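Given below, in the form of structure tokens, are the structures.
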Structure P
Amino acid sequence: MAYRRADRVNALLQRELATLISEELRDPRISFPTVTSVETASDLQTARVFVSVLGDDDAVTSTMRALNEARPYIRHEVGERTDLRFVPEIEFISDRSAARAARISQLLREANGDR
């Protein structure tokens, strides 16, 4: 399978967004975010950025709200730091897969403990 341009853009965006969000955004509403993956559309016009947040539902909600409000700044900074001709529109999506995995693991431990 050929290495598509979208895959390279995904990796570049994930690396730059992870650095920018975790180290440079100074918003008190943002609590321990991790960029888990980036999915760019085939036309490279939009990018879905999956973010996992450490904390309860309130922390997730406030972090996602702060990230969405900072989208213009984040997009501008990505454009400054990369050689992309066009920086895709960014959509932040909460990634709850780690929380689901922890819940499943807990349920399995409880089920095995009942035997």
Structure Q
Amino acid sequence: METYTEARCMSFYDPGQRDFKEIAPGVTIRTFWGDKVLLSLVDIRPGATVPLHTHPHEQAGIVLAGELEMTIGKETKALKAGAVYVVPGGVGHSVQNVRVPTRALDIFSPVREEYKY
């Protein structure tokens, strides 16, 4: 008989086979989740922005390719591939000035139910 732990460890995904969801013009995500964490591959086209917003979830991420300008609270920084960011729950944040195709990995806890599709 399969145990809960064994069943939870048997989930593998091919991101290339996952449908995209557009969250803002020129910004798409592909999400993958468990019980307590959600991963989101974010693709941002040049000229696209993620408007200022907040949510109760903690968000951490890393720029995988490209570059962007991110504002968290009152601080704005230019981020390139390899840069890591952490957004506390309830803090306003946005992305702007994307000049090249950019990909980031966002991690949310708890799971953002609206990102499960």
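Only the coordinates and a few stated rules stand behind these numbers; no lab work does. Remember, it's a predicted structure, so these values are computed and weren't measured experimentally. Cβ atoms are built from the backbone, for glycine too; each structure is taken alone.
Which one of P, Q has distance in nm of label points 7 Å out along Cα→Cβ at positions 28 and 44, as calculated from the coordinates, equal to 1.7?
Label of the source structure: Q.
Hey, relative contact order in percent (Cα under 8 Å, 6 or more apart) derived from one of P, Q reads 31; which structure?
Values: P: 25; Q: 31.
So the calculation was done on Q.
Of the structures P, Q, report the one carrying the highest value of FRET efficiency 1/(1 + (r/R0)^6) of positions 12 and 52 (r between Cβ atoms, R0 = 35 Å, to 0.05). Mind showing how you got there, number by number?
On the way: P: 0.95; Q: 0.45.
Of structures P, Q, the maximum of FRET efficiency 1/(1 + (r/R0)^6) of positions 12 and 52 (r between Cβ atoms, R0 = 35 Å, to 0.05) occurs in P.
Name the one structure among P, Q that helix-only ellipticity at 222 nm (-39500 (n - 2.57) for each DSSP H run of 4 or more, over all residues; to 500) of -15500 was derived from. Don't skip to the answer; put the middle values down first.
Numbers: P: -15500; Q: -1000.
Only structure P yields this read-out.
When Cα Rg over 2.2 N^0.38 Å is compared over structures P, Q, which one is greatest?
Numbers: P: 1.25; Q: 1.12.
Largest value of Cα Rg over 2.2 N^0.38 Å: P.
Starting from the value 12.6, 37: which structure in P, Q was Rg and Dmax of the Cα atoms in Å, for residues 36-83 alone calculated from? Mind dumping the intermediate values first?
On the way: P: 12.6, 37; Q: 11.6, 33.
Answer for the origin of the read-out: P.
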